[in-house]
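Each in structure tokens, the structures are laid out below.
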Structure P
Amino acid sequence: MKTGFIALLSDFGTNDPFVATMKGVILSKAPKVNIIDITHNIPPQDIITGAFFLMSCMSYMPKKTLFLCVVDPFVGTGRGILWARTKNYQFICPDNGLISWVEEIEPIGESRFINNSNLFLEKISSTFHGRDIMAPVAAEIAKGFPEKNIGPIFTEYRKNTFPRQIKTGNRILGEVIGIDNFGNVITSIDQKYIKANSIFTISEKTIKGIKLTYASVDDGGELALIGSFGFLEFSIRGGSFAKNHDIKIGQPVEAMISLDD
């Protein structure tokens, strides 16, 4: 799928030259492509946060965007590298579950195992496949290289199930699926299940009711709200809810919903 846009997501940070090196490889081979930086501050090797941020941003990107995602704790171990496409987007990433939640937005229509070494850089590092394999392949696809020539159909890639909320009576159980740069804690509980007078429990902390904005409480105040991703979030105005309560990805969350409301 030829495209003018490649969107990068990684855990590389910005203190080292890794991101710039990948961009250099892409632009050397496809100088007309536009590169979008989603984030390079995924917590190191945190596949779940990478999957969540990819899912959350993809529908806001230009149609045909190629997402090049590198969160790769198993680099050099023999895990595969995957190309996949939905109706409107395409993806290159390690086969480690990073692509798992894309189908919450659009179903994957085709996926392939990337093994055409003619597209790779001449020297392949065992620790930087983002530069030596993924970036040059992305550049070639962006220019219109036929996807059928990058490798065989591959449908048995690793998938991590999205943590659906569980509703039992007036209790809804979910878990933490993301923590943003402000320390806001994002849960898997969809806004459609939440009512204004709901009572929430997370990390032995109870919060009553939903606020509309982060500024709805005084400085230092804690609150629950529906964030921009459409999920229940917990926040501290002027602080980090995650840090204050030592919240981790996967931690359970409970909402009590009034049946009379």
Structure Q
Amino acid sequence: MPSANQPQLISSLPQLVQDAARAVHAEFGRAFGATMHALYLYGAATFAESEGIGDLDFHVILSAPPSHTERAAFTAACDRLAQRPDCKDLDVWVISLQEARGSQLPQHLIKTTMHDKAWALHRAHWLAGRCVVIAGPSPASIVIAPDWPELRQGLADELDFAVRDQYDAFAVLNSCRIVRSIADHDVVQSKFGSARWALEHLPAEHAGAIRAALNTYRGTATAADAAAMSADRGAVQALAAQALAEDSDTAMR
């Protein structure tokens, strides 16, 4: 487990991300008012090795259930943010403070059929300092550290999601991240960093698909890249599944 570290400062982020984060803060602050206990930015934006902005990941933690008015205001805020070039790809979870203090998968308070299956992974990232506190207290004052079985389950759920995802580049890079997380016994990894690690540690036959996935995220992919990812996606995912299975077997001995 990574040790707890201080959250990053918003000033450490690229200016475009800073502007987007402040816009998100303003919109969600108006939507929820004093009910918004905390707002965290995390994910690729907090890793220096990430290339480009990509999607922006946020957790909103509420001290009380949202009212009908607040729900409507949040939806309207998301619609307005989507009109901004720097906020076109937001991934936002809205959860309760009560559930944020536990280890059970928290429910999305707006999209109520959803539960955060990556909750253990999110907590690990936040407590390792891969988080920017946009509003509220530090995550260390709210969340508890996950144990390794929780983290392994989170990685398994990530693999299930990657298998179902239509985008080959995401599936390949997320599988690399899972393999590296198991190998290092540390889930606080980025997709770009894990891809570079995979190019050094995974069999060379997968290098073409990994480089193709990186090119896709960079916006430079070719038709040959698309073919390489499609052909090798399943094999890279199989490596992630094998790593998870071997780690589970080791823990049971």
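Source structure of the calculated read-out (Cα extents along the principal axes in Å, 53, 46, 33) within P, Q: Q. When relative contact order in percent (Cα under 8 Å, 6 or more apart) is worked out for each of P, Q, structure Q gives the greatest result. The value 16.4 for mean count of other Cβ atoms within 10 Å over residues 86-93 was derived from one model only; which of P, Q is it? Source structure: Q. Out of P, Q, choose the structure whose coordinates give helix-only ellipticity at 222 nm (-39500 (n - 2.57) for each DSSP H run of 4 or more, over all residues; to 500) equal to -17000 when calculated. Working through the options, I get structure Q. In this comparison of P, Q, the computed figure 1.2 for distance in nm of label points 7 Å out along Cα→Cβ at positions 46 and 118 is attributed to Q. Supply the structure label, taken from P, Q, corresponding to mean count of other Cβ atoms within 10 Å over residues 54-61 with the calculated value 17.9. Of the structures listed, the value fits P. Upon calculation of mean projected area of the Cα convex hull in nm², for residues 62-205 alone from the atomic coordinates, which of the structures P, Q produces 10.1? It was calculated from structure Q.
Bear in mind that the values in this text are calculations on the coordinates, not laboratory data. From a predicted model like this one, the values you see are computed outputs, not experimental measurements. Cβ atoms are built from the backbone, for glycine too; each structure is taken alone.
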